[in-house]
Structure I
Amino acid sequence: MHDRQRVLSALSALPRRDFLPAEIRDRAGLDEPLPIGFGATCSQPWTVQFMLELLHVESGNKVLDIGSGSGWTTALLAHLTGPDGAVVGVELVPELVAMGRANLPKGLQRWAHIEQADPHLLGVPRGEPFDRILVSADAGEIPVELEEQLSLHGRMVVPAAGVMWVVDRDYEGLHREPVTGYRFAFVPLRHAPAQ
C-alpha cells in the first residue's frame, strides 16, 4: 500500500480527538495545533500526515518518537509498524508522559510505549539504532545525537530552523535533504545544563 494510503488509514483508525483533553475535543477537526497543557500542543493533522508520509514507516520498523506529547504520534507510528515493530515515545514533561501512556490504545499496541526523556540527553541513552525517528518539535538545528541513533538505511524526519529535513543513513553515511520551509514553534528537546 502506498505511504499516503497507509498514513490515512492510521489517521482514520486513531482519530486525534481520542488523544486530546476532554475540554478541547470539540476542536479536534480543526487543522491547527491544539494546546494539551504544560506548554505543549498536539500538532495539526496536516503536519502529522506530512511528516509520517515523509518518514516511510514500514511494517516491522523500530521507531523512536521524540516529543510524544499526548501519545497520538506514538500510536500512529505503532499502527504503521504493526506488531512486528517497536515504537518508543519519549517526552520531557512528566505529566505528558502520564497523559500519553493513558492515551495509548489499551492492550492493543503492546509493541509501543512512552518513556520519560532524560532532560540532558536526546533519544534513548541505550544507544540502540532505530529504523525511523520522528521529531515533533523544532530544536533549531538537526540533532547530531539523534542522527547517531539511526540504523543503516534508517530515516529521520525533523524540523530545524523552520525547514523540514529528511535525514537518511546509507553505506556512505548521512544525507540531509531540506524538504520545504515550515514553521514549528521552537521547543527545547532537552534542558540546558546548569551554569
Structure II
Amino acid sequence: MNALIDQLFDVMFKSGIDCRLIILVIAALPIAEARLAIPVALKCGLTPIEALCYSFLGSSLVVPVLLVVLIPAIKRISKTKLFHSFGEALLKRLDGKAEKINKKTEFKKILGTAAFVAVPLPLTGVWTGSAIAGILGINYFKALGAVVLGNLVASLIVLIITVALGEYINIIMTAFALIALIAAVVMLIKSIHPKKSA
C-alpha cells in the first residue's frame, strides 16, 4: 500500500499541478475534506501551518454554497426515478443526525452543529454539517459560523494527530480512505436495500 501511495504522489508531482491547488480541491470534496487534505499536504512537503491553512480554506470555501443548495439538491434527486432510493436514504440519515442535535433553542442547535463538525471522522464534516444546519433551519450566517468553527477545530485535531504520528502518514491516509470508502459503500447499500418497516 505504501508503494501505491508513493506512486500516486509521484504522478501528482510530475503532473505539474501546484500541490496547493490539489490540496484545495481535495479539501473541498465530500468525505475527504480537510481530514484527508491535511495528511496529503504534509506528504507533499507543505509545512504544518500551510497544510492547515490550505486544507481549512478548501473545505470552508464550499460551505456558503452548501448551506443554500445541498438540501434542495438532495430533495430534488430523491424525486427522480433513478436516484429516489439513494436520495431518500440520504435524507433519512441526515434527519437522524439532525434529530440528535435538534434542541429547543437556536443557540444549542448552533453549538450542536459546530460540535458535530468538530469531530474529525468521515461523514461528520462540512458537507454533512451544512446539510444538518439546513434541516434544522438555522439562520444562514449562524450556520455558516457554526460549520466553519467546527471545521477549524476538526482541522486542528487532524493536524496535531498527523504531525504527532508523522512517520505513519501513509497508514493514516490509507486508514482514512478505507473508512471513508466503507462508510460510502454502507450508505449506498442501505439506500439500495432499505429496511422494511414492521
Structure III
Amino acid sequence: MRLAVVGVAGGLGVFAVILLPAAALQRRRFGRVRPLRLLAVAAICVYTMTLAGLTIAPAYDVESTCRDRAGGAARWDPFRTAREVLGLHREGAAWWEVAGSFPVLQLAMNMALFVPLGLILRGVFRRDATTSVAMAMLLSALIEVTQFTGAFGLYPCGVRIADIEDLLANTAGALLGALCAPLLRRLGVPLFVREERADARR
C-alpha cells in the first residue's frame, strides 16, 4: 500500500512538471487545451510511477532483507501456482476458496498490473498488438532483472524475488490490454482516438 501511495504521489509530481508543456503542445496541435486529454496524460503518469513503485522499489526493509540474503533470489518454476491450485482442489477446497487464494490473487494482480501498459502501447502510441506485447514482455524482463540484481547494485542484495511466473502473467496482462485497446478507441476515450484541429474540420 505504501508503495502504491508513493507511486501515485510521484506520478502526480511528474504530471505537474509536464503540465504546462503538455498544455502548450495541445494548444499548438488542436488549437485549444483539451482537459480530458490532460486528465488521460495524468493517468498515464500515475500508472507509470505506480508500476515502478510496485515492481522495483524495495517491498521490505533493505537492511533486514539483505542480512538474511546474499545476491539475488529467483523462482524459475512457471507452474508453481498451477500446482498450488491443484493442491487446494485435491484438499477439497471450494472453487471460491481456490479463486480467492493468495497464489491466484497474486497471479491476477500481476496480470492486471500490465493491462494498462498493453492499452497504452497499442491505443496511445499506436503500436500493433505483437509489438505492444513484445515491448511489455521486455519491460517485465527488465523489471525482474532489476529485482534480482538489487537495482543493478543500488542495494546490497536482490531485495525482491525475480519470478518467471510474474513475467508470464505480466505478458498475458499486456496482451489482454492490447486486444482491448481498439474498443477504447471506438468508445472515443481521450488519447486513444486521433483528433484534428477544430479549424481543420471546417
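Please treat every number below as a calculation from the coordinates, not as lab data. Please read these numbers as outputs of a predicted model, since none were measured by experiment. Cβ atoms are built from the backbone, for glycine too; each structure is taken alone.
Observations on the structure shown:
- Structures compared: I, II, III; top value of FRET efficiency 1/(1 + (r/R0)^6) of positions 37 and 101 (r between Cβ atoms, R0 = 30 Å, to 0.05), i.e. the largest, recorded for I.
- In this comparison of I, II, III, the computed figure -26000 for helix-only ellipticity at 222 nm (-39500 (n - 2.57) for each DSSP H run of 4 or more, over all residues; to 500) is attributed to II.
- Highest-scoring label, criterion being FRET efficiency 1/(1 + (r/R0)^6) of positions 29 and 85 (r between Cβ atoms, R0 = 30 Å, to 0.05), among I, II, III: II
- Looking across I, II, III, the calculation of P(r) over Cα pairs in 10 Å bins from 0, in percent that yields 9, 39, 40, 11, 1, 0 traces back to I.
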